[in-house]
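Asks: Presented below are the structures under discussion, each in the form of structure tokens.
Just so it is clear, none of the values below were taken in a lab; they were calculated from the coordinates. Source: prediction; values computed, not measured. Cβ atoms are built from the backbone, for glycine too; each structure is taken alone.
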Structure P
Amino acid sequence: MAVPSYATPAERIWYYAFRVICGLIFFFLIAPIIVIVPLAFNAQPYFTFTREMLALDPEGYSLRWYRALLGSSEWMGSIRNSFIISVSTTIIATALGTLAALGLNRRNMPARGIITAILISPMIVPLIITAAALFSFFARAGLANTFPGIILSHVVLGTPFVVLTVTASLAGFDETLIRASQSLGANQSRTFFKVILPLLLPGVIAGALFAFVTSLDEVVIVNFMAGPAQTPMTVRMFSGLREEISPTILALASLLVALSIILLTTLELIRRRNERLRGMSPG
């Protein structure tokens, strides 16, 4: 949008200054992340830019660290563990969070504020405290150093995101649609899958993506809960930075950056679709 013709000189200055400030903030936030991408193609085993790389010499770039990543059974095993945990967590957290949000949205729900506070408390309580408490509980239940224990621990972290996003989608939900569906002979199950879920789908998908990213990125709880057979890639990356400095970690990190960009793009597309469904944007 261009500067209006009636804008004062001060307004024009602020118009451009505001964009420069936003650009600088964006660069400050994104530069440390993006810088790892070219380093992942470094032909040398360094975490710095070599002379060849700075001179854009093709000899300074290589795919050796991606080949090392794909050829390592330890790294591929940890990546497999991460996706097993994250996908399972996403499915369970999405189901529980959606049902919880629907229940909390009922007008006759008793102690709604207290229950909501309890559900979102894992987002507020320091993670190290949550990790210690979960480990103490699951160790007594015999679930420490097991995939079910790690998945259930991550469900505790991921469910609040689903509750919040689905609750936000329910803010503009027209409950007369439920009564209309039931008056036409649909039972509760059919009403949920044919009427409620399609309208809440943007919020459900957004919550699922947040739960997936939270589980995929989590490192504190898995340090407590995971054994050698359940080690995810985040723990292996953390251990690798302490024990061995290998650009293989940068190769994996660059792939995670690409995955994050895909997920953020998906969230933006979902947001725009949600706005169109609610009539908040043209198109």
Structure Q
Amino acid sequence: MQTWWSLKWQQMRANKHSYILMAPYMLLFAVFTVLPVLVSVVLSFTYFNMLEFPKFIGWQNYTRLFLEDDVFLIALKNTLLFAVITGPISYIACFVFAWIINELSPKLRAVMTLVFYAPSISGNVYFIWLMIFSGDRYGIMNGLLLKFGFILEPILWLKTEGYIMPIIILVQLWLSLGTGFLTFIAGLQTVDGTLYEAGAVDGIKNRWQELWYITLPSMRPQLMFGAVIQITTAFAVADVSIALAGFPSVNYAAETIVTHLIDFGTTRFEMGYASAIATVLFFIMVGTNLVVQKLLRKVGE
């Protein structure tokens, strides 16, 4: 009886041309993605300050991370809160807007796609929100509230702990119509129209049933890809926090795992500790991604 390895080797030989074509990408992926992740995991068990050779210290970085680093616990709480709110909402919003826009004429669809996608590629997008939530009376939000008598003094929106996280969540939701949105647009246009005709014959009576039993199952690859993008975006938030709330923010109100990682990795150069932070974030992302993919497999059942 042939072993599992011999069967795999025969399959690889039979498909050798495909593997040859994939080789350049797989090589780059291994060197610039897989290898750095593995090196980071190894360094997380060391003390490494960029000047001395890494010194193995076992689980000390992780012990310090969860038992001694109060700022990391704040960052973990903020990141999970941010991901739980922005992840599902932005994912659903991307699909809903893509579904609506897909029903438009081709020319109008192209224009609306650009309108919705533009914020995610705008270079000075944070400048707009800094104007809106400026802490003086010339800020747009303060100006409106003062004009209509809701407040008597300007509010320091981005310097007040209670307002910082809601504002960052709002801005991130506005920015969320990016790659996932385009993926859903493309996926909707690849759904075979004859499936809807067959569904009508089989008893599908309305658009919601079409969506659940035909559209979503036909878009599983795009749904999976969009989920990965949204999970990565939700857990890896940093630019919005730094641009709006500063680095560090007031009482670490906008501290996230990634900003904490940046602090130790690029400011303090404690690379071993930074690698431990990165490893924790990596496993959180992987675990969340596996759960979401398991849920998406049930779509249409």
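Asks: Out of P, Q, which has the highest value for FRET efficiency 1/(1 + (r/R0)^6) of positions 57 and 121 (r between Cβ atoms, R0 = 35 Å, to 0.05)? Before the final figure, lay out the partial values.
Replies: Numbers: P: 0.05; Q: 0.25.
Largest calculated value belongs to Q.
Asks: Computing distance in nm of label points 7 Å out along Cα→Cβ at positions 65 and 201 gives 4.0 for which of P, Q?
Replies: Working: P: 4.0; Q: 5.6.
Answer for the origin of the read-out: P.
Asks: If semi-axes √(5λ) of the Cα gyration tensor in Å, for residues 49-160 alone is computed to be 39, 28, 15, which of P, Q is the source?
Replies: On the way: P: 42, 19, 14; Q: 39, 28, 15.
For semi-axes √(5λ) of the Cα gyration tensor in Å, for residues 49-160 alone, the value 39, 28, 15 is produced by structure Q.
Asks: Can I ask one more? Tell me which of P, Q gives 14.1, 39 when you compute Rg and Dmax of the Cα atoms in Å, for residues 105-144 alone.
Replies: Clearly, the read-out refers to P.
Asks: Let me ask you something else. Here helix-only ellipticity at 222 nm (-39500 (n - 2.57) for each DSSP H run of 4 or more, over all residues; to 500) was calculated and came to -23000; which of the structures P, Q was it taken from?
Replies: P
Asks: FRET efficiency 1/(1 + (r/R0)^6) of positions 81 and 193 (r between Cβ atoms, R0 = 41 Å, to 0.05) was computed and gave 0.80; which structure, P, Q, did it come from? Please report the intermediate quantities before stating the final value.
Replies: Details: P: 0.80; Q: 0.45.
Traced to structure P.
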